[in-house]
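Just so it is clear, none of the values below were taken in a lab; they were calculated from the coordinates. The model shown is predicted, which means the values in this text are computed figures rather than measured ones. Cβ atoms are built from the backbone, for glycine too; each structure is taken alone.
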Structure P
């Protein structure tokens, strides 16, 4: 379990993280999201004892990282997969890590097989592709068979088979009762992997909730309606809290009304419907909506989207 209490980190006058409190519980993959500059990397570094908080505290399995006698057995982390000695083989890199905390040689062989690097284990890690480097970084995180994992962008450079592999691996580890904190900018993959989300913006907590609730609360739902009488239905649905958009002649996208309510209104007016389908917003859409005002570096297109019409 990871517990952060009023975690704050300042660099001079700049606050990277401010009064951040959350708990990452075992048994589920927790996604850690935020725009660039939100403070995710700083927070993960404080979890792992690489940066000291200006105030507040963070613990892993009840202790600060530095208080664990054998940290690799408690916390497995990958913040930078390519932070390795490029002249060493993958096997010797893992063996050197194992030797520092009394991890047996057989565990090195086990994690090499888990991540699928057996055929290249004796090759210099400096010659690895990005995907192979990611697998080696994940092997390093798993080496101590830890109860807690902190992974930053673990699917970078992986092919579709590798992405499916890491997704299933993280779910299996969580199902074993481990704590898994996963940071990624790939919203489609986060939606398939994580059950819970912690979202920060400008160093502050924005959401701490399930993926399903986050999507529902942040972006809401819309209803796709198809009818030959789109103009008449648009007029019938008009209301102060209802938005009706149309991208096709006979199709309406309605927010602010349930599909049941739309169906009743259409029936009362004798309007035949060819389609009435609730549309759930994607995690990416929900994330973009929630963090719209928390983006430090904003593209011109997104700036225009935020301007009033």
Structure Q
């Protein structure tokens, strides 16, 4: 299937829905399609017809390690280009893959309620991370996960860099090629595979990628009808949390494949909701790390993230990113 190819409608049309269908752009992976179908179904419940349009991205075509092909934007650039060429009306991204830089003509119109942002282990024999024997082979394609695995288990695991969809990665465990893989719990849950998880990591100790578990839905800022429709899918607490996380990422000048994590959660304060923000930057070889936390009012999410980024830089975070192993 070529970029920009429409597929069949994602759900049976709700009686009474009429008008031009929103073309919802998505990558072709099983997870991306599942996420796009969820967004399209929500739009249809609100009275908007939708059809999916599959778009092939650079990350889908090139199987090299993400860091070596640019990392940031390899799964999102083609969708953004399709928006600007008016081949699609809506682009559905995994927010952790979306660069922090704005693109003229495009707006992040909705961040729906977030799925579980934590990282998870799928291991043979139901093993947890602490139970994996010395020398166990653990697969991941993420420099952030490589770094934090080395921080937790020092150097007694054999870490293997892998690419591929969820099914491909888990199959490596089932076939005995690997003892375990680390994946986003959100993706496993959306695919109905949460029962295969053998361990879930504390997000303040094994810090997720900025935006992990959340979706970012973009459209052209000139399409007022689409902007209004997508506004109904936005969730303010999730938006604030990921805004803080992405502000850390932007503030330290790192890309989506950098060995850093940021995790924000909302808590009820005396005068309203507060935001608690945790971040870590680590050398991929596990030799050093900087880990800091802060908190503040929910309405100051972006500034909280910027301030934490500045604090990380003051503690030497830029050196760790520059020296990362790719």
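Taking distance in nm of label points 7 Å out along Cα→Cβ at positions 155 and 179 as the criterion, the largest value within structures P, Q is that of P.
Cα Rg over 2.2 N^0.38 Å was computed and gave 1.23; which structure, P, Q, did it come from? Clearly, the read-out refers to P.
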